[in-house]
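Readers should treat all values here as calculations from the given coordinates under stated rules, not as data from a laboratory. Treat the numbers as computed from the prediction; the structure is a model and nothing was measured. Cβ atoms are built from the backbone, for glycine too; each structure is taken alone.
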Structure I
Amino acid sequence: MKQPRSPRELKTLDGVSIAFGTPRSLPRPGVLPGRVVVLDIAFAAESGGHKHGFLHTTKRFIDALGARLAAWIDHHDSVHHRSFTGDARFVLTSKAEHGACPELVTPELVRGIGAIDTIVCHTDFDGIASAAKWLRGGVEPYPGCDDDARAIDTRIGTPSETAARIDRAIRAKTRDESLAFDVLTLLTSGLTDAPSAARIAAAASELEPREREAERLALGYEQVTSELVLVDIGPADARAPFDKTWLLLLGQAKSKMAVVVEPDTATFAAPFDSGVDFVSLFGFSGGMPTLVSIHRPELARALSTLGCASELVARYVVKS
């Protein structure tokens with residue numbers, strides 16, 4: 001199992017230990033105290049050349065926790081969900097059924113699971129909002145937080161000013177767990193924790209130059225099929241830091257699907273309500289249907305699947 005960016009010393013909030021993770025970067029089970037709840041972390045998929053998929057990452061984590069796993073709540077697609085049908089600890093839906101995770105965290109669910117010692121949550125807005133809602137007994141951190149999480153996670157609709165600021169801060173500091181903990185602290189406090197709010201506002205202001213760089217990079221999009229635009233942004237030392245979310249959204253403003261090609265990865269995106277399902281198209285076991293990242297060696301096959309011209313596909317064939 002890929003070993004993570006988990007903190008060396010877990011922080012606690014309201015007496016519960018907090019760990020952050022992603023589908024392929026989960027904390028070590030041995031450092032997590034007591035009964036554990038996992039929120040908004042998708043089952044890892046065997047996609048895009050990743051060797052550490054469900055069996056090597058997700059299932060190994062589940063097995064290591066054993067009876068200490070109190071609940072796993074998630075809303076991403078996976079063929080492996082069916083393996084846990086009938087296990088009441090697992091509340092697993094598709095993205096189409098629930099656009100964001102917090103709406104799954106109800107007072108009835110929290111009461112039913114009972115006392116827990118650790119929360120492991122995803123590092124984006126709806127993952128952290130899910131954790132805050134759990135700590136608040138299934139009550140929204142503020143009225144409309146569930147709707148904000150859905151708007152941010154699906155990029156459909158307009159989130160509140162507060163949620164938009166938090167989302168911008170997270171995007172500016174995607175790997176900063178201290179910032180993630182500030183967001184959790186603010187949401188758990190019902191937006192009353194002033195020091196956390198100030199640090200979040202400062203972080204959000206750092207996103208603007210990344211958005212400007214994304215807008216510059218977006219000028220390089222090329223229409224490669226009637227429904228797909230592609231931009232190859234080249235090596236990191238040739239450009240300033242950029243906001244990939246904004247770059248992908250700018251691409252989707254030009255066409256139904258967009259792909260951002262980086263030296264090691266390629267990220268495909270389409271609007272949540274587009275009907276596009278990259279998971280099925282590319283033959284992956286799970287993930288978010290309208291947003292997937294793959295390793296560069298898989299790019300030529302993906303472009304061919306989407307109907308790109310052979311000359312373009314040949315450009316991305318990795319020669320052994």
Structure II
Amino acid sequence: MASGSTKAILAAMFANLGIAIAKFAAYVFTSSSSMLAESIHSVADTSNQALLLLGGHRARKHATAEHPFGYGRERYFWSFVVALVLFTLGGLFAIYEGWHKLGEEGHGVSNAGWAIGVLALGIVLEGASFRTAVKESRPLKGPASWWEFIRHSRTPELPVVLLEDLGALMGLVLALVGVSAATITGDSRWDAYGTIAIGVLLVIIATVLVFEMKSLLIGESAREPIRRKIVEAIEGTEGMGVVLDLRTQHVGPDQLLVGAEVELDPGLDTDEVAAAIDCAEARIREAVPIAEMIYIEPEIPDENDAGLALEE
């Protein structure tokens with residue numbers, strides 16, 4: 001796992017752990033459903049960051065006979081689990097708690113100062129965590145928009161942390177609005193509405209992550225700039241002709257499988273074909289360092305067939 005991803009994950013994990021403890025303390029004093037939902041949300045986020053670190057650790061295992069392409073997809077799998085945890089433990093629990101609160105008789109929120117103080121602290125800590133995630137993501141994002149980065153990034157941890165931190169900040173604001181409105185009006189339903197809004201927000205974020213991680217688990221190709229570099233590296237090799245077919249697949253964020261069918265010069269003998277393939281593979285790895293597994297299938301055209309094709 002890249003150092004930037006690890007730094008963003010650790011920043012989010014420690015921030016969420018501290019916020020979770022403070023939120024639970026505030027819930028004990030206020031009995032606010034918004035605070036309970038936010039407490040569970042922070043616990044879920046803390047466990048999620050631990051799962052991302054676990055995925056990064058397991059992805060470093062060496063390839064085996066049973067898994068010849070290595071364990072790079074462990075990072076995709078654990079990111080998928082994170083999305084499911086966020087959906088169930090965070091989103092669905094908050095919706096249930098808010099719905100349950102609506103059916104109760106209540107008058108405002110007790111000791112609201114505790115809740116407001118903790119929520120304000122949470123906004124500061126989550127803001128710092130979100131800033132770290134943004135900073136570490138910028139080099140990978142490049143000129144793309146943030147939505148394009150989340151949709152197309154082959155590195156799962158940073159989009160996950162970005163959306164989690166953004167959801168946490170928005171959830172804190174919703175909780176603050178709910179608690180404040182319940183305190184001012186003396187109507188606890190505002191607290192319940194805030195809780196339900198937090199749940200809906202988390203379900204939306206988790207759904208986006210589920211679909212993105214599912215796509216990575218199934219297997220996504222390299223992005224167009226990388227595919228173009230591979231084609232240029234092959235066709236720029238002496239003895240190599242046109243790339244007839246190119247297929248790539250990420251077997252991990254930092255591991256790329258490359259398969260290419262390439263037309264070779266018809267005059268090459270066996271040794272020259274082998275040398276051309278070796279040279280092409282070296283050029284690909286120089287241009288795209290994550291291309292760890294490369295398979296080139298040579299196609300030597302028949303001169304007579306080529307002539308007929310030109311005449312047609």
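Taking mean count of other Cβ atoms within 10 Å over residues 34-41 as the criterion, which structure among I, II has the greatest value?
Greatest value across I, II: structure II.
The value 26.1, 90 for Rg and Dmax of the Cα atoms in Å was derived from one model only; which of I, II is it?
Traced to structure II.
I, II: which one has helix-only ellipticity at 222 nm (-39500 (n - 2.57) for each DSSP H run of 4 or more, over all residues; to 500), as calculated, at -9500?
I
Thinking only about relative contact order in percent (Cα under 8 Å, 6 or more apart), which of I, II has the largest value?
II
Computing mean count of other Cβ atoms within 10 Å over residues 146-153 for each of I, II, which one ends up highest?
Values: I: 23.8; II: 15.2.
Looking at the calculated values, the largest one is I.
When mean count of other Cβ atoms within 10 Å over residues 154-161 is compared over structures I, II, which one is greatest? Don't skip to the end; give the middle numbers.
On the way: I: 14.2; II: 26.2.
Top value of mean count of other Cβ atoms within 10 Å over residues 154-161 goes to structure II.
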